[in-house]
Every structure is written in C-alpha cells, then in structure tokens.
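None of the figures in this text is laboratory data; all of them are computed from the coordinates on show. What you see is a predicted model, and the numbers here were worked out from it, not measured in a lab. Cβ atoms are built from the backbone, for glycine too; each structure is taken alone.
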Structure I
Amino acid sequence: MRYADGPEAQVERRVRTTPSRVWSLVTDIELPARFSPELHRVEWVDGATGPALGARFIGHNRNQILGEWRTLSRIVELVPERVFAWSVYDPDDVFGGADAKPDAPSATWRFELAPDGPDGNVTLLRQSARLGPGPSGLSLAIDRAPDREEAIVAYRLDDLRAGMRTTLDGIAALAEA
C-alpha cells in the first residue's frame, strides 16, 4: 500500500430515514466538526454560503500525531441526494504558492447516498476519503521514514475509518431523531 497509489478508506451505514433528510445533513459543512475527532471548525470562503460546485471552504484540523493544520477544500461533485464530494488542498499552495497544483489534492472526500429498502425510508450512507496524489502531512511522514510507508499509510487509513464511523453514527442519530 503506497501513497502514490491513492489508497482509500471507506465506511458505510444504513440510516432509517429518507435520502433527502440525510442529504440536508451531509451537505452542512459544519456538521462533521460536531462528530469528527480531527475536524474542529469549518467556514465558507470567497462569499460562498452553501454547497455549490466549485464553492470553497476552510477546515481547521487537529490530530495527536499530525498536530494542527488548515485545509482549503473545493466542492468537485454535487449530485442532489446522491453525491457530495470535495478535494482538499494546502491553502498556501492554492492561494499562490510556487508549487501550487490544483489538479493534485492531498485528499478527496465524498458522501454517497442511495435509497435502501422497499419503502425508500432507509438510506445507505457511505463516506470515503482517497489520499493524494498531492502532498500532505502524511506524505511528509513517509518522506522521513520511507521504509515504513506501508505501515504509515495503513495506520492513517485505520484512523480515518474510525473518524468516519463516528461521523456517520452522529449523522444517523440526528437524521433518525
């Protein structure tokens, strides 16, 4: 498992409500910060006030191993009640850094929703994150210990899955209330 291969973490959960109810929650960019062990605050930028293709937002993150950092995310896919996806960048690169590569995010996150069950009142909710191809804190850790790349990537994917499970459980609790 190598970072350059774009490894992915994915978690899914059935939520006992309609896709439209779940959609209203997953497209609220501030909601994951309520549940995520890593994402602590999110804010729209460039005058955006809600999800739209190309809209951008800043995320403020904290992790015991990686420390604190900010990200700039851009919505790259938006299919109502089906897919909400965003690519994540280093804000310094996107805001004019010499090595800016907007086609090389450090990760791409997505929520996918699908009706599940005979009456349409259950939603299969999936959250995933694909790492790379652009640089990130993880790629910096790999650069420091290239002989441990597989273990570093595996650990990070497990960490992401745990955070996603917590987030999906929180979304389900709100949606089903």
Structure II
Amino acid sequence: MIEEFDLPVDLASRRGTITLRGAEEGDLDAIVALLSDDPVSAGRGDVAASDDRPLYLRGLRRILAADGNDLLVVEREGRIVGTMQLTVVPGMARRGSTRLMIEAVRVAGAERSGGIGAAMMTWVTDVAAPAVGASLVQLTSDAARTEAHRFYTRLGFVDSHIGFKYPVSR
C-alpha cells in the first residue's frame, strides 16, 4: 500500500519538522520501544523483552508483506519518535465503502504534546485516506486512554461505536 503514498514526507510539528516514512526491519527495536513506553501496552505484555523480539519481527514482516497494510514511523532529528499501522478495509456496508483503519499509534513519551500525533493523524485523514479511496478513517482506543480520547475528539474523530474484543488462547 505504501506505493500509493508519496513517502517519505516531511510534516510540520510544534517542535520542528518530522519525517513520516515506511517502516523497515531495522526500525524494529525502536518500534518495540515505543510500544513498551506506554503503560496500557506494557500491561498487555509489550515490555520490550529480548525473548519477544522474534515475535515482533514476525509481526513486522507480516504487516509489510500484506496487501493493504503498512507500518509507518516518524523520525525527528534522526530518531524514531512515532509509529502507526494503517490497514485498508474494503467493505459492503455504507454502499461498499472502503475504510482506513489506524492501529498502534504511538508517540514517544518525551515527544508528546509537541504536535507529532496531530501531524500524523492529519496526514492520514488528508492524504492517506483519499489516496486509498477510503470514505471513513477509523480507530479503536483502549477505554483507559482518556487523554488519547480527548486528542482524537479534538481532531474531529467521533466516538460513535462501542468496540468488543475476544481474547483467543494460544
């Protein structure tokens, strides 16, 4: 899917220019660090344990190989400070509409409130969604992430649905 976007692209944030680009295998450790730099994710087991690295690498490879999926990273001053996964979901509802799903949005703790997340989301809604023909951008957010909910609402996202998850035993 990344070929549909003109990446890498420079975006403006309150702390200066950031670069949004496609993730590569060499970014794995930085991405995992972003996941573990979040109490909700850490509570689910994303603690950047070295024993889990093969599992994360498998996940990254599957995302990058799957049509309609991309993992993106944001760099500022040569460091990865953000990430998000985008998935195109073709559908029947809404007269056959295509949705663009955003998952695993993370900005490094020290970089939050600097406009990086807003720049990422604005790029998704203004550039990525039209590029893939999506009529709707959607995401889910853990109920515990009240600050994130305020952030998404401020950007124009509407909390219109209740989501459900079912844990499948391994």
Structure III
Amino acid sequence: MSTDLTPELAATIEAAFTRRDRENMQPTIDFFENLLAEHPGNPYVLYEVGGSYDTAGQEEKALPYYEQALPGLTGDTKRRCLLQYGSTLRNLERYDESLEVFGQACKEFPESDSLRVFKALTLHAAGRKDKALATLLLVIADRVDSAEIKRYEAAIRGNAEYLASHQASAE
C-alpha cells in the first residue's frame, strides 16, 4: 500500500478533474471510490473521495475521508484538505470544531489567505460577525496592493483591532 502521490497517480487525479461535472458528481465519486480500492489508504486519494462527496453536498460522508487523509498529507494538498474539512464542519453547523481546524491550519499555513477567508465565513456563521469582518479587514490590509488601501492601512488595521476586541468583550 503506497501512501505517496506518484506522478502517475497525480496525472490520474488531474484527469478526473477535467471530466468532473459539478452538477452530477456521482461519476466522479464512483471514479475516486474505485481509485481508492486500487490504492487503499492512500491519503491523496482519500482526500479526493472526501472532496467529491463534499462537492456533491454529502458533507457527512466527506468528513471521515478528510479525517483519514489529513495525517498523511503534506504541503498544498494538506492546506486544501484542512480548508475543505473546516468548511464542511461549518456547513454542518459544527462551528467550534470548524474554528479549531481553521485556527490550527492558519498556524501551520500563516500565509494562506484562503484559510483566513474561510475562517471568517465560519466566524460569521457562528454569529461572531465583528470578528469575521476583522479577519477579512486584515486580509485586505495584508494582501490588497493598491495605493488607496495602503493610504488607509493603519485605519483598516485599527478598525480590525477594534472589531476583534469588541466581539471579544461581547462574548
């Protein structure tokens, strides 16, 4: 049983994406389930099976695949899996677990804007709207490279700090 992402396996996964139809995910689910039977326990295939169920709106089925895949994943694939896992937990209204996943993921991948944005979505869904907006303001201040944003960066960061502390005092 190989847990590696060989070039051949990566090409097979990529080819499946070119055929994927988001409106009809069953063929993709079947493809990745069959691929998993050929590569049992492979974390990269487990992740793809989970992602296929997730895309099909079958979040409960996706969770165990993500959970099994995560310990064996590295790099960008691990970051994507953490994002999808945390987002799936949010969709299932398991906000505390989602925030825990995003908190750890943001520590492991501090430069990931997508993790911060999806963490903000969980904060918003959990009713922590000020903290959600503060998180997005910091992404803007950190990443939007425009003269207008740079001119007001201190004010944007100050507002983010205020909103984050305001939410903390309201909890």
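Quick notes
- Winner on mean projected area of the Cα convex hull in nm², for residues 59-114 alone once structures I, II, III are ranked, highest first: II
- Entry that produces 13 once relative contact order in percent (Cα under 8 Å, 6 or more apart) is calculated, selected from I, II, III: III
- In this comparison of I, II, III, the computed figure 3.5 for distance in nm of label points 7 Å out along Cα→Cβ at positions 51 and 107 is attributed to II.
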